[in-house]
1. With percent of Cα pairs over 18 Å apart, for residues 89-248 alone as the yardstick, tell me which of 1, 2 scores highest.
2. So if we calculate FRET efficiency 1/(1 + (r/R0)^6) of positions 33 and 265 (r between Cβ atoms, R0 = 30 Å, to 0.05) for every structure here (1, 2), which label has the highest result?
3. Comparing mean count of other Cβ atoms within 10 Å over residues 25-32 across 1, 2, which is largest?
4. With relative contact order in percent (Cα under 8 Å, 6 or more apart) derived from the coordinates and found to be 16, which of 1, 2 does the value describe?
5. Comparing 1, 2, where is distance in nm of label points 7 Å out along Cα→Cβ at positions 105 and 185 highest?
6. Assign the value -6000, calculated as helix-only ellipticity at 222 nm (-39500 (n - 2.57) for each DSSP H run of 4 or more, over all residues; to 500), to the correct structure from 1, 2.
7. For mean count of other Cβ atoms within 10 Å over residues 41-48, which structure out of 1, 2 has the highest calculated value?
8. To test your reading of the models, identify which of 1, 2 gives 1.18 for Cα Rg over 2.2 N^0.38 Å, for residues 169-224 alone when calculated.
Structure 1
Amino acid sequence: MTRGTRGTLHLEDARVLSQTPFEGQQFVLRLAAPACAAHAQPGSFVHLTCDPAIPMRRPLSIMRADARAGWIDLLYKIVGPGLRALAARKSGDVVSVIGPIGTPFMLHRERARVVLIGGGVGIPPMIFLAERLHERSEARYRPLVLMGSEIPFPFHPRPAALPVAGLPAQASACLPLLEDWGIPSRLASRADLPGCFDGYVTDLAGHWLGALAPEALAEVELFACGPTPMLAAAAQLARRYGVPCQVSLEEFMACGIGGCAGCTVRVRTAAGDAMKRVCVDGPVFDALQVF
């Protein structure tokens, strides 16, 4: 039940539909949250209550949303007592959700070669954005999804069937869901995972960018979400190759709706440096304004 809204921000009693565990204490949580699902966009997140006994909410990126069926998927890794309590929630339990929150990624038709870079728990927004690109069959976008993780991925990789020029042959595994959508993907890890490029995911992206001709680079835009060092490396790639880059930042949040200003970051603007709130001014920013 939705108890209130502020524009497209909804306070919703969401019902747990499923919890799917993966290695590394990772879970995919599916919630029946029709109001949130109807307004979610790639890059937006929810602020949810993990357990009635834990008052502080936790921000989690939306990985998928089905407006017709009214559900959203969230990927998370247990870090601390809050998410450990969330992992114990069962089908039928009710979770209080505020969302969707934040500014989403913005696509530009002149930048059709879309490269989505996700690291660790930064993978969900990339899957969401890839799904929206898959749904826009009339557009000319040519997405490539690159994902990195230092623990086993929260899905079951398989050998890639869709070819990608400019990548090392060592990067041979993909995310099956993306291939089923016709979107090529490749994986990177420094944990010696089968089929993965041995290195950081931004290094893998650098291989691909370095193989492009100047006219192809003129059509590229990078989108990234993950740990701060990974986002800084993505910004360095954008500078090196002269391509735009949008990043979704990860910050600790208290209120999640812009009231406490506890998640501010310094952003370069035309008028000079400014402090912006990641929750409502972001989480998506121009990478070169932040790094």
Structure 2
Amino acid sequence: MDLRQIRYFLTVAEELNITHAAEKLLISQPPLSRAIMDLEEELGCTLFIRGKRHLTLTPEGLALKRRGQQMLALADMTKEEISEMENGISGTLYLGLVEGAGPFLAAQWLKGFKALYPNVTYELWNGNADDLTDRLKEGLIDLAITMEPFNQEILAGFRVAEEPWVAILPGDHPLAKKKNKTISLSELQSIDLIIPSRRSRRSEISEWFKDCGGEPVYRVVVAHSSNAVELSAYGIGAAIFPASAGKNLSKDVNVVVKEIRPLIKAVYLLAWDKDRLPGSLAAKFVEFVRNSL
């Protein structure tokens, strides 16, 4: 079993169609089919169930797909490390950012990392925590600055920051006009709410209100905090987001930001796919972030 066979297998496992995989690999179908059959013979198992239109991975095929990805990642890391010894660290880091403190954390880290490794380039992608998890699993990003809760069966990572959750109130709402800088959950329960669109967030926020004697009204679910701020400014409801969403607001936006009581923290993590080894560049970035905390 060699790396060429593994790359062929992984392409077929991704396309689940020999014709499409051959086109992607720029080879003809017969040698690709022969390579898969040789691999099955060497391993003593069937990797694909052959259907009329497409293939289906067997349990053994799924296991080889997972291990094969790790093998290629390790091979790429080895090549990068050897190249780095001669030419210095370079390459592109693909980093996902959750809203809130994600962009601020990334800016701080990239400034320090850039000073150490000036030849590295970066591709950044914004999304909610669910989007980032999906992109990590698909191998579209190397790392993600995401938020708790996170699925420890899917992701690995460590905490990097935290901040309070706040309510962003319409400026003309009676509760916004109160002098106190905080607002209680019981007060928020009487207001239509605008909350983040993450799949698990609604149930999490509902847990906050369980001792208030009722279910809050979720008027709008929205992906981006900037949209939530605009909706709040127009009186649609009170937006519940991490404190970063309430920073650097334009003076023209008619909203008031208050911390929620009891205090609830939004926790940020640097995370990666648990089943995929970070490349050497991503691993160095992880090491850099750990040392900077």
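1. 2
2. Comparing 1, 2 by FRET efficiency 1/(1 + (r/R0)^6) of positions 33 and 265 (r between Cβ atoms, R0 = 30 Å, to 0.05), the maximum is at 1.
3. 1
4. The structure behind it is 1.
5. 2
6. 1
7. 1
8. Details: 1: 1.23; 2: 1.18.
This value belongs to structure 2.
All of the numbers you see were taken from the coordinates with simple rules; none came from a lab. Here the structure is a predicted model, which is why all the values come from computation and not from measurement. Cβ atoms are built from the backbone, for glycine too; each structure is taken alone.
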